[in-house]
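I've put the structures underneath this note.
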Structure P
Amino acid sequence: MKGMKIGIDFGSSSLKIVTDSKGIVVNEPSIAAIDKETGAPIAFGAAADEINGRTVDDIEIIKVIHNGVISDFVIAERMLRYYLQRVCGNRIYKPNVIISVSTDISSLEKKTLLDAVTLAGAGRVCMIDGILASSFGCDIEKDKIGGRMTLDFGHQLTEFAVVSSGSIASSGAIRSGSDLIDKAIIKHLKRDRDIIIGPHTAREIKHKIVSAVKRNSETALMVSGKSNLDMMPISFEVTSSEIYPYVDEQLAIITKSIHTEMAKIPPELLADAADHGITVCGGGALIFDIAERLSKDLSIRCETSAEPTLAKARGMSFMIKNDELFESNGYSFIFKDDIRDRLRKVDKF
């Protein structure tokens, strides 16, 4: 097949791109800085993140992916074009692109993503189940017959799947994730302490002092924001015990939703998953003691994967080098019009 193979994980928090020869070559936030007057993009990814929270009135920061689907088609296409050109350079043949999608994505949402990828410069495209890639990235052995479960705890999307013999035997998804914790932290500080913080600071608090279970010892962090009373800069201390009730509330909502979806898994597969445990990946897996919390709430032993935020990208890198995985799961690189024909007939391919 002519053209290089590229894998794209276009998530709610980050865009990751892998190639068949170099592995992960792009890992940047999936946001864009937009000129409000013209609607034109000013910066993407890391460059846009530098502006985030420091913007003037005529610049807007937008999340290109919301709850696992494209929120702004034009900006998504331009962002993909920018990174594909950066990765591919001036090549004669267009790249063959695999792009991960949620297991519950609709045909219309697939068509939107397909159009964005092909307009951005892809030659042939293959859409794969992102949770399957995450499973391979968590070192789930593709030849094992018994079911192994992976839980991808993302920013705005949480998915799980039981993988047996290298294929998805059962799966589910909820369109919420660890960003609920960010929002809860921001809301608490504004409502209870009259302090305004941006998304950077909320993530810093989440990653450094938030715990999924109540800690025996308290931790504290000095951060900066601005007073909601006089709108002036302020430095302040925030503690783990102060934040925990709001984190606990949001995690309870998320785990209850996961539990409800997992109850739909056939009993034999669920028993296999319980025997082997659940491997947790995604950005939410970075929360301190999240495996302990999930184990308690789901009544199944959980453990976090190594480098959990890179699991899906690693899995995609593995898949693009192994053609038999495509064949065994019914995947293939095909042209845009052929994909559209399939989408007219079935909701999943």
Structure Q
Amino acid sequence: MKLSRRQFGIALAAGVAAPHVARAQAPIRLRLAHAANEVHPGHISAVRFKEALDKLAPGRFNLQIFPNRQLGEDKANLEAAIAGTIDLCSSSGILYPLVTGRPALDAPQLPFITKDYEHFTRLSLGPAGQALLDDLSGAGLVGLQLTDIGTRNFLSVGKPVKKVADFAGLKTRIVPVPLHKAIWEAVGTAPIGLPYGEVYGALQTKVIDAVEINVSSMLGENLWEVGKYMTLTGHYPWHNVLAMNQAKFDALPKDLQDAIRQAGRDSVAPTLQYTKDQDFNAREDLKKKGVQFVELEDLPVMKAKMAPLVEQYAKKSPLIEAYVKAAQA
């Protein structure tokens, strides 16, 4: 139906008089970037967050997820979230101290303080875990979700590692951060810092002999094609943190801020359940692909060599000390 000039003027005036009506119906666009592929728990953590947010605030957000290093590696995504060029990132927790200079998020990766996935869930949702996320406000971020995307074990190429003595001299890929360097030097490896995306080629060309890794990453990066010996050390979880740019968060009304925070908490348990299921179920698939799983015969020796690092790092921050105490309780 064609409007008369008078009818058009009335409609236009009504729109100008109540612009909030139109704006309220438009969902807020947010972009979340991460480096993992679609079967990896790092991606599932973002999906579960989106599902929780849509349930808590239906129609209020248009959250777009960019997986598979589409917008960059973990470190680049974290830096972009701090700068505000993306709204949210989901990045390896070990990178947060490196990028922000705030040490608290080293805590979840202190060796052998986490017992299993259920233990990690309790720590994440408890006061000590929440305090690690809250500390990110000093770096211009709002910490929303602390998850474990796969307990780490030890993958080697040339031969299986069955005893601590077998670690000696193995060129082992690590994330180039002080904590990982100290951990793997403690058992005698020769740590080499490499980006995550270069691990496959480095194992294939024997630039490295081994990598400390989780089952999900073996699947996601097809590392089973080049590494055939997985020693089940379970030395620490691979914690992952979902965070939002502080300025973008602060610009939202309080009800939407509350929904975002709650979505972070609500998405922890389902992510951890996915991670656990994939970890144990995928081991059978990897065995069929020729991967041999072996136990470390003298695991207590490995634990003893790494134990001093827990005490050392607990002295670096009251938040780390509180997290260690919560874990050991």
Structure R
Amino acid sequence: MFWGGYARNVTSLRVLFLGGTGIISSACVASALAEGHDVTVLNRGTTGLRRLPDGADLVIADVRDSPAVTAAAGGDFDVVLDFLSFTPDHVQPHIDRWAGRIGQYVFISSASAYQTPPARLPILESTPLRNPFWQYSRDKIACEDLLVAAYREDGFPATIVRPSHTYDQTMMPFEGGWTIVDRMRRGVPVVIHGDGTSLWTLTHNSDFARAFVGLIGDPRAVGDTFHITSDEAFTWDQIAGMLAQAAGVDSPQIVHVPSDAIAAHDAQWGAGLLGDKAHSMVFDNSKIKLFVPGWTATVPFWRGAREIVDWHDQDSQRRTVNLHVDQLMDRLVKEFVSAQ
């Protein structure tokens, strides 16, 4: 069977992950193996919290070292899955390297590339891309523009996937990681941006992975774009409440602070808020469900919150308080409680 001029086995594909041990990519590697694909992972060999599952081949190379990547991953692959490109300079070598050699190149973009703030909800794949607040998002948009041009002009087989806030048990949904749970358990107020009522979507990495792997090898997905998210949407106060409940805290003390005020104190935290989390983001997943029949996100965040707290509680070294965020929350609480 031929796919865009490239011979492939429809039941098992040779797939190359650039990355493979991150929150999203690790789940995708496991799902690809479960689907019977021949999986190779290229990264620097520093797996950190997540080990590669049995059955995956590891190729050690720095993805920014183009000759090393060419030498290390010189074999034939059907699909390349890129979790490690963040600027057009990262993407262009992959276009040059694999043009005419693969059937599909899947680029991991970001849902933060969508129009921010959105003019209407829910977000569709056709929603315009524009984010004047966050350089990370603008760089992802520039990567997408490069790939769209390569597809239109030369037929480069790009598929673009936009995750939103995707998590596993290691990832707290708030700035400072474990700090917010530590403050809740100590009975100290926590800072929630805005008035706490904007809607946000959290997606478990296992749910994302099942849909993502369904796009691998699908010729209909070439030249197209998708987002993959849960259908749940909660306010930030509700998210904090579910995390508190998982941590055994009945009534967390919440102090609301405007996002621009947080940005004035901490530019990095503020960029993530103004460029992403401060705005309600609700997604229409009809398109991915059309391409991957039967898929739906099945892990509710209340269960995910329990996974997060349980994982951190298993090892005291995981319960690290970010002193900068902790002290900044103290200052913000003092400033905004006294102003009320």
TODO: Tell me which of P, Q, R gives 20.7, 70 when you compute Rg and Dmax of the Cα atoms in Å.
DONE: R
TODO: Determine which structure produced the value 21.5 for mean count of other Cβ atoms within 10 Å over residues 211-218, calculated from the coordinates; the candidates are P, Q, R.
DONE: R
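When distance in nm of label points 7 Å out along Cα→Cβ at positions 171 and 235 is calculated, the result is 1.8; to which of the structures P, Q, R does this value belong? Let's see the in-between values first.
On the way: P: 4.8; Q: 1.8; R: 2.5.
Going label by label, the one that fits is Q.
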- [ ] For structures P, Q, R, calculate distance in nm of label points 7 Å out along Cα→Cβ at positions 283 and 315 and state which one comes out highest.
- [x] Q
TODO: Could you tell me which structure in P, Q, R was used to calculate FRET efficiency 1/(1 + (r/R0)^6) of positions 51 and 67 (r between Cβ atoms, R0 = 25 Å, to 0.05) as 0.35?
DONE: R
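Only the coordinates and a few stated rules stand behind these numbers; no lab work does. As the structure is a prediction and not an experimental result, all values here were calculated from the model. Cβ atoms are built from the backbone, for glycine too; each structure is taken alone.
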